[in-house]
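Enquirer: Below you'll find a set of structures to go through.
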Structure 1
Amino acid sequence: MEEDFVARRFRVPPCDWSAVIDLARTLGEKHGVTTPARSLDVLHVAAARHLRAADFLTSDKRQRAFALAVGLTCPPV
């Protein structure tokens, strides 16, 4: 993976974690009752939303359902 970072195939974007946590709280309150996601699922989805990810890739059914509920695009895996 180190080679991929050196070759710039991956990058780590700057992230405002305080904003991500606030967004996770808001999304969890809004969608957590109807979509049973775990806390780290909610945090991952909130980070993706905060970073304006084009797609959200996961093989976890609960995480996928939560991501779809908040409007992310989840390609099939």
Structure 2
Amino acid sequence: MISCAEAVKQLWDYLDGIVDESQRELIEEHLAFCRRCCGELEFAKEIRAFLASGSSEEIPIDVKKHLERFVEEL
């Protein structure tokens, strides 16, 4: 199984569907057991949806803080 660091590193490519089949399977295997990375996946989905909406609203402060932590971990 891959590590959390490797799963998170590939998260956006996974969401974009551009990882190869073997990597997709490894990521999904990891997500099936890791609650932390499932949370990261849900957060990434929410960010994508927010950005895709073209909303002119400010990003909530808690979301900004989570995003900053996520970027720092990369």
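Enquirer: I have 3, 15, 25, 24, 17, 10, 5, 1, 0 for P(r) over Cα pairs in 5 Å bins from 0, in percent, calculated from one of the structures 1, 2. Which structure is it?
Expert: Details: 1: 3, 16, 25, 20, 18, 10, 5, 2, 0; 2: 3, 15, 25, 24, 17, 10, 5, 1, 0.
Derived from 2, not from the others.
Enquirer: Of the structures labelled 1, 2, which one yields -23500 when helix-only ellipticity at 222 nm (-39500 (n - 2.57) for each DSSP H run of 4 or more, over all residues; to 500) is computed from its coordinates? Walk me through the numbers on the way to the answer.
Expert: On the way: 1: -16000; 2: -23500.
Source structure for this number: 2.
Enquirer: Separate question: For structures 1, 2, which has the highest computed value of relative contact order in percent (Cα under 8 Å, 6 or more apart)? The partial results should precede the final answer.
Expert: Working: 1: 28; 2: 35.
When relative contact order in percent (Cα under 8 Å, 6 or more apart) is calculated for 1, 2, structure 2 comes out on top.
Enquirer: Also: If distance in nm of label points 7 Å out along Cα→Cβ at positions 22 and 54 computes to 2.9, which of 1, 2 did it come from? The partial results should precede the final answer.
Expert: On the way: 1: 2.9; 2: 4.1.
Of the structures listed, the value fits 1.
Enquirer: Hey, mean count of other Cβ atoms within 10 Å over residues 38-45 derived from one of 1, 2 reads 18.9; which structure?
Expert: Of the options listed, only 1 reproduces it.
Enquirer: A further question on this structure: Given that mean count of other Cβ atoms within 10 Å over residues 6-13, derived from a single structure, equals 8.2, which label among 1, 2 identifies that structure?
Expert: Derived from 1, not from the others.
Only the coordinates and a few stated rules stand behind these numbers; no lab work does. Worth saying up front: this structure is predicted, and the values here are computed from it rather than measured. Cβ atoms are built from the backbone, for glycine too; each structure is taken alone.
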